[in-house]
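What follows is a set of structures for review.
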Structure P
Amino acid sequence: MDITWYGLSCFRIREGGVTVICDPYDRSVGPTLAKVRADIVTVSHDRPGHNAIDRVTGDPKVLSGPGEFEIKNVFVMGLATSHRRGDGVTAERSVAFFFEFGGLTVGHLGGIGEVPAQSEIEELNIGEVDVLLVPVGGAGMLEPARAVELIGLLEPRLVIPMHYQHAGLADPLASKLEGVEKFLKEFGATNIEPIELLKLSKSTLPEETQVVLLTPTL
């Protein structure tokens, strides 16, 4: 399996001839997402930074709600979550997607802003998560402390931070997001060098949770 980060919350996951694109964005967030081909596209919530399915070619199957799906031998579970709740404001719904293929389970947490209780996670019956793509920059989604708390509950083998401030993002979004450094400090991760592409298999996964930083392909 290989995983590429296109910035913000957008990832390409490829395994066994099947390509998944998560949360494609439009140019309003800053960078222009190159046209990418996919078999499956997931949209966590209906905002320009996450729903630009017109940037994806190949007549993909688009998933934007909770449920269980099987597409080209990829099992997908969509779980309803929510943005961070504000005072007197109803939190916007988001959807987290978990993909099972190639012997691995990859979770993309979308726009989640609240940490579920341990009992709620057990009821979801997600099972073992190998790779977790988790927002860490705040702006209505998980900020560093909450991100670390949720990682501790799900206990993935690899964590890839997303939705944080990085080069190329435009204001006002860029100024609202925190950088990844606060998350790394909160997690206790040090001396991590970003890589352009993550290649992995079940046999190469670490025994304990580790953080992988990806360089955005803009």
Structure Q
Amino acid sequence: MGQTHFIMSYLKDLNMISVLLRLSLAVVFGGIIGFERGRHGSAAGFRTHILVCVGAAMTSLCNLYAAQTLGMPGDIFRLSAQVISGIGFLGAGIILVRNNSTVAGLTTAAGMWVTATIGIALGYSFYEGALVGTLICVFTTTLLTKLERKTKQSLHFYAEISGIDNVQRVLEEVESILEKDLALEIIPAKSGINGNVGVNVTTTPRHSFESIRDSLLKIGGICYVVKA
């Protein structure tokens, strides 16, 4: 018990080992959230979330270093508070309005904000809170996303277009087939094939997914269609 207490106290102090641990955990926790977002085709994926988490952790560490090592007076939470408000500018660049009514990117923007707070927690050596926050964030963006989609009367699927020159024509034909209540989000191709373009489609289904898929596959330029 005494040894465990000594180790935890050591890791909460500002030293080379604890700094390395905090920044390493920021890479891991930010990477976990970013990997899940990137897997769904978000523009803010693995690397972006890692950088946000590490940057937020660094602000906390700088606060502690200035107060404890340099003995500088002032509020040790000032820099971290600026991260909380400043991350909104990054999140605003992710949120997009589709078809003048549908908003996309809110989940990713919120995830970026949570990732920043996790980084701040790690910088202040609040390891327990950072771990629980990461688990809750991943749970929310995976299992609860599936549950939310099941409760909504909407259909989500992914289509991949071969060749960037075909995108405009294919999207126009997709819109003509699905007619209304349609949201399209262009993302990097999940296949990784150079030149291909991915599209996340959300629509109110009047027909089965199989029927919609068969109709879309008749359009020249669409490689495949799968449920999201």
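Each value in this text was obtained by applying a stated rule to the coordinates, not by laboratory testing. Computed from a prediction, not measured in an experiment: that's the story for all the values here. Cβ atoms are built from the backbone, for glycine too; each structure is taken alone.
Summary of computed values
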item	result
Entry that produces 24.2 once mean count of other Cβ atoms within 10 Å over residues 4-11 is calculated, selected from P, Q	P
Per distance in nm of label points 7 Å out along Cα→Cβ at positions 52 and 196, the highest-valued of structures P, Q	Q
Origin of the value 22.1, 70, where Rg and Dmax of the Cα atoms in Å was derived from one of P, Q	Q
Entry that produces -19500 once helix-only ellipticity at 222 nm (-39500 (n - 2.57) for each DSSP H run of 4 or more, over all residues; to 500) is calculated, selected from P, Q	Q
